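Trainee: Take a look at these structures.
Each reported figure results from applying straightforward, stated rules to the coordinates on display, with no laboratory input. Keep in mind the model is a prediction, meaning the values are calculated, not measured. Cβ atoms are built from the backbone, for glycine too; each structure is taken alone.
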Structure 1
Amino acid sequence: MPIVLITGARTGLGLEFARQYAASGWKVIATSRRPDAATDLRKIQGDVTIRMLDITNDRQIHAIADEFRGATVDILLNNAAIHGPRDEKASFGALDADAWLQVLRVNAIAPMKITEAFLPQVQASKQKKIVFISSRAGSISERGLLPHHQRGGPYVYRSSKAALNAAAKSLAFDLTPLGVSVIILHPGWVRTEMGGTKAALDQETSVAGMRRVISQSSVADNGVFVNYDGTEIPW
């Protein structure tokens with residue numbers, strides 16, 4: 001039975017990933033900062049193990065890695081993220097440095113620390129895949145070119161995803177000789193707590209598309225930045 005480890009699985013895309021992988025017969029290790037509030041996650045039918053994990057807490061990261069030291073992880077799915085300020089604190093002229101650093105820590109640094117901790121389990125698996133859920137908001141080339149782009153923020157969120165993309169691209173280069181696949185995915189504009197109710201996509205469609213991209217990926221695709229439908233996104 002293949003195994004997927006999903007961060008940020010209590011709500012949104014993480015929850016839908018857990019639901020779809022469990023329904024497909026996978027063993028799911030689902031982590032959440034607040035497992036006590038993970039009511040919907042606990043309702044999922046299938047082989048689902050839930051663990052508490054604040055992805056910025058090194059002690060918790062290593063505790064879970066030690067617990068599953070003898071296991072294999074076919075897909076390490078770095079999904080957990082935050083948006084940060086949505087007001088003037090995310091825009092040039094009133095940037096909140098502390099909030100910016102926190103978003104960078106959650107969105108860019110923590111996924112790499114989790115990957116460091118679980119790389120042995122990924123290497124020991126059959127599929128050997130590491131996935132980072134990013135956003136095309138982190139695309140530097142596209143900034144200002146798409147119809148929905150406005151001037152101003154969110155500097156904080158965009159820069160955190162650009163940082164994640166850069167780190168994941170470097171990781172893909174380094175892990176290619178080990179036969180480990182690394183891909184960076186944009187889920188689309190999805191109706192989640194972060195995406196809002198006016199978003200174009202439902203969670204089921206987004207996750208189904210990303211799962212298809214993940215299943216078709218290989219080391220030959222290492223470092224690719226793609227949309228949920230498989231189309232490539234410029235850096």
Structure 2
Amino acid sequence: MPQVSDTSQSPRKGAITRQAILDAAVRLASVEGLETISIGRLAEVLQMSKSGVFAHFGSKQDLQLAALDAALHRFVSEAMQPALHQAAGLPRLWGLCDQYLSYLERRVFPGGCFLLATWAEFDSRPGPLRDAAAAAMHTWNDAIERAVISAQEVGHLDTMGDPAQLAFELNALLQAANSAFLLSNDRREFDRARVGIRDRLTRLATAQAPHRPAASSPGDT
């Protein structure tokens with residue numbers, strides 16, 4: 001990895017250096033866990049002095065929180081925003097699920113879903129990192145539940161179903177695909193998740209629902 005300058009002679013250079021530190025932190029944390037990230041470790045990886053990293057992040061926890069925030073923004077950009085351009089209702093709900101699987105297939109983070117990994121790492125450890133990880137996961141969970149509600153409101157899904165329950169079930173399939181693929185490196189795990197999601201949505205779809213879309217390949221998104 002190329003050396004990153006310790007000094008920033010302008011706000012722009014400072015922002016570039018900070019971003020380089022965050023990019024390295026997110027890559028490492030994705031594979032090794034957020035707890036392994038420290039100012040000293042990032043200084044070694046980027047061939048910077050500890051004081052150079054410290055100038056951008058005053059503590060290990062500040063660095064970890066900033067890395068989690070950066071990962072969340074990347075997640076929103078890669079796994080959520082493309083689907084939000086889909087029509088409200090079943091197309092958007094399916095799009096969110098399919099785009100999430102595409103995000104995993106494309107290895108946006110080398111260690112799989114960064115948010116899931118961080119939540120598992122800190123779910124039983126109270127503190128700012130757990131709170132931030134929970135808030136990040138709620139961003140995704142809320143998006144799925146809102147999409148379910150929207151699909152019911154436009155008449156695509158049976159309104160007798162509980163949106164929170166369906167969102168939970170869809171997320172369970174997505175999270176299972178993430179874990180299964182990391183253990184097996186078998187891309188068929190994503191196909192299995194898509195089949196399960198399509199079947200679940202088909203059972204709840206109304207006569208007014210559009211035809212369910214075909215699953216996209218990783219190269220399509």
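Trainee: Quick one: distance in nm of label points 7 Å out along Cα→Cβ at positions 19 and 83 came out at 2.7 when computed from one of 1, 2, so which one is it?
Mentor: On the way: 1: 2.0; 2: 2.7.
Label of the originating structure: 2.
Trainee: Consider the structures 1, 2: one of them gives -21500 for helix-only ellipticity at 222 nm (-39500 (n - 2.57) for each DSSP H run of 4 or more, over all residues; to 500) as calculated from the coordinates. Say which. If you can, show how the numbers build up before the last one.
Mentor: Values: 1: -11000; 2: -21500.
It traces back to 2.
Trainee: Can I ask one more? Can you tell which of 1, 2 yields 8, 30, 30, 19, 10, 3, 0 when P(r) over Cα pairs in 10 Å bins from 0, in percent is derived from it? Can you show the working numbers first?
Mentor: On the way: 1: 8, 34, 39, 17, 3, 0; 2: 8, 30, 30, 19, 10, 3, 0.
Structure of origin is 2.
Trainee: When you work out FRET efficiency 1/(1 + (r/R0)^6) of positions 51 and 131 (r between Cβ atoms, R0 = 35 Å, to 0.05) for each of the structures 1, 2, which one comes out largest?
Mentor: Values: 1: 1.00; 2: 0.75.
Going through 1, 2 one by one, FRET efficiency 1/(1 + (r/R0)^6) of positions 51 and 131 (r between Cβ atoms, R0 = 35 Å, to 0.05) peaks for structure 1.
Trainee: Related question: Which structure, out of 1, 2, was semi-axes √(5λ) of the Cα gyration tensor in Å, for residues 115-154 alone derived from, given a value of 36, 10, 6? Don't skip to the answer; put the middle values down first.
Mentor: On the way: 1: 36, 10, 6; 2: 27, 8, 6.
Answer by label: 1.
Trainee: When Rg/Rh (Cα atoms, Kirkwood Rh), for residues 43-170 alone is calculated for each of the structures 1, 2, which structure yields the highest value? All intermediate terms of the calculation are to be shown ahead of the outcome.
Mentor: Values: 1: 1.04; 2: 1.08.
Going through 1, 2 one by one, Rg/Rh (Cα atoms, Kirkwood Rh), for residues 43-170 alone is largest in 2.
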